[in-house]
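What follows is a group of structures, each given as structure tokens.
Where a number appears in this text, it was derived from the coordinates with a stated rule and is not lab data. These numbers come from a predicted model, not from an experiment. Cβ atoms are built from the backbone, for glycine too; each structure is taken alone.
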Structure P
Amino acid sequence: MSQRQSKRCLVVNIVRVISLKEWPRASICEHLSESYRTKLHATLHSELDVSLTEELRNSLLPVVQENYGARLSYTGILTKLTAYALRKHLILNTIVENHEAKVVGDINISVAVQSEKLGLITPVILNVDRKTLGQVASELNDLADKAVSGKISIRDLSEGTFTISNLGMLGSVDGFTQIMNPPQTAILGIGRIARKPLVVDGEIKVRSVCTFSLTYDHRVVDGYHAAEFMATMKEILENPASYIGSSEV
């Protein structure tokens, strides 16, 4: 028996073939591959106390529902709170074009959404810091519905300056590393909310904590500035009512 004949034939049960050269997967592959090739990715992870943010979100759920007919998700309130941090650290709100880093004054946050029809897309909420929490929640719900139905437009995906990716909603992910959304220079990953014992004012208490993962382009953003942003996120998440008052809803 020849060597060729003696080799066993490998038989596998292929149930699906996904083309990486056809839309929409081809577009996603090209977009993310370009980012990974050209940007210097670095990531910081911070486990933060979100107990008061959780309480505020739960208390505002019926208010936003009544006034805007929209459900206030964790992604919605965290998008709004992140906008306040970005306003204080605009270097994270930067795009890179033609070998130039351009700091943008408008806080336009892209939100990662998984669509069965379109794959991973990032619709944009413009000027988040200038909108009420209810407006942000309403727009986010509308964009998510468009994504699920496959009716999202190019305009809905344009002009983003910073991205949020919330995998915490699945209840199984803590910290994770993301690939930046070009031409942006930063993306914030949000993990699950878990109950853990923390030392608060010298006492051990059970609190709600969440891991936030900031991936940034180290060519533009220094680690110190990224850490400053995370410190501001900590302050905001531990005192959310100081930023979202009744007039902000």
Structure Q
Amino acid sequence: MRFVSFFADGRASYGIAHRDGVFDLGARFGTVLPDLKSFLHARALGLTESLPSVSGVDYCSGEFSYRRVIGNPDKILCVGLNYATHIREMGRDLPTTPTLFSKLPRALTDPFATISQGGTWLNQQWLSELAFFRVSQAIGPTGLTVLYAVLITAPLALLLWICRRKGTGMLVAVAAFYFPGVLAVIHPRAAGFTVLIFTLLVGLLVVLWRERGGAGSGRRGAWWAPLAILALFALWANLHGGFIAGLLFWTWHIR
């Protein structure tokens, strides 16, 4: 016997799955037990009558759509099934025990979650994942780690170069401020690209600021800087959602 939740005739209900459709328990118990969770709880306590004989279906296949079985869970316990493949991809040792983990109830019920069940998943960091995969495939996990280390240290080098004439105190302050932040992205993550590109954006805006303020020498012009900024944002938007922070910073800068 397989219990399901479903949607039919403009209402949510629950019932028993049959090969030809579903038997609607909500139509028979719904006034007292509004959802499958309350029904199963009452049944476990022996508070419901014996289930009626399921000799037919109330809705045939195609007349209803399935919903998540328990829409309001108290807790969710999960068993990892696809981790073995991922561990082999990363070249790590396989565990000797199953991977168990828990999820908060809102992982299934939050209507605003970007990965809510049944919703449209917008993978805004697809290019980062593709880059990590291709690099790991080409030079292995160690090579990926080395390249990522370069990626997250390059922004600090650029910031120190920009502030090179501000004195030792400024250089120390920049390094001290940067170090705690980089700990959040110390392992290969899409957010590492945001750290790098945001720093490049700062550098380009400094170039434009010096151009407007006459701090630079000559009239060579930095005509290329706005084009570089547009190219950065086009790339950034496909690497990580942090490009929104860049847009806000750019908007604040040009005001």
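To which of P, Q does the computed value 7.4 (distance in nm of label points 7 Å out along Cα→Cβ at positions 16 and 224) belong?
Numbers: P: 4.8; Q: 7.4.
Answer for the origin of the read-out: Q.
Taking mean projected area of the Cα convex hull in nm² as the criterion, the top structure among P, Q is Q, with the largest value. Structures P, Q were shown, and helix-only ellipticity at 222 nm (-39500 (n - 2.57) for each DSSP H run of 4 or more, over all residues; to 500) at -11000 was computed from P.
Among the shown structures P, Q, from which was the value 23, 18, 7 of semi-axes √(5λ) of the Cα gyration tensor in Å, for residues 72-127 alone calculated?
Working: P: 23, 18, 7; Q: 26, 19, 7.
Computing semi-axes √(5λ) of the Cα gyration tensor in Å, for residues 72-127 alone on every structure in P, Q gives 23, 18, 7 only for P.
For which of P, Q does relative contact order in percent (Cα under 8 Å, 6 or more apart), calculated from the coordinates, equal 14? Mind dumping the intermediate values first?
Working: P: 27; Q: 14.
Going label by label, the one that fits is Q.
Quick one: Rg and Dmax of the Cα atoms in Å, for residues 32-167 alone came out at 15.6, 47 when computed from one of P, Q, so which one is it? Derived from P, not from the others.
Taking percent of Cα pairs over 17 Å apart, for residues 104-151 alone as the criterion, the highest value among P, Q goes to Q.
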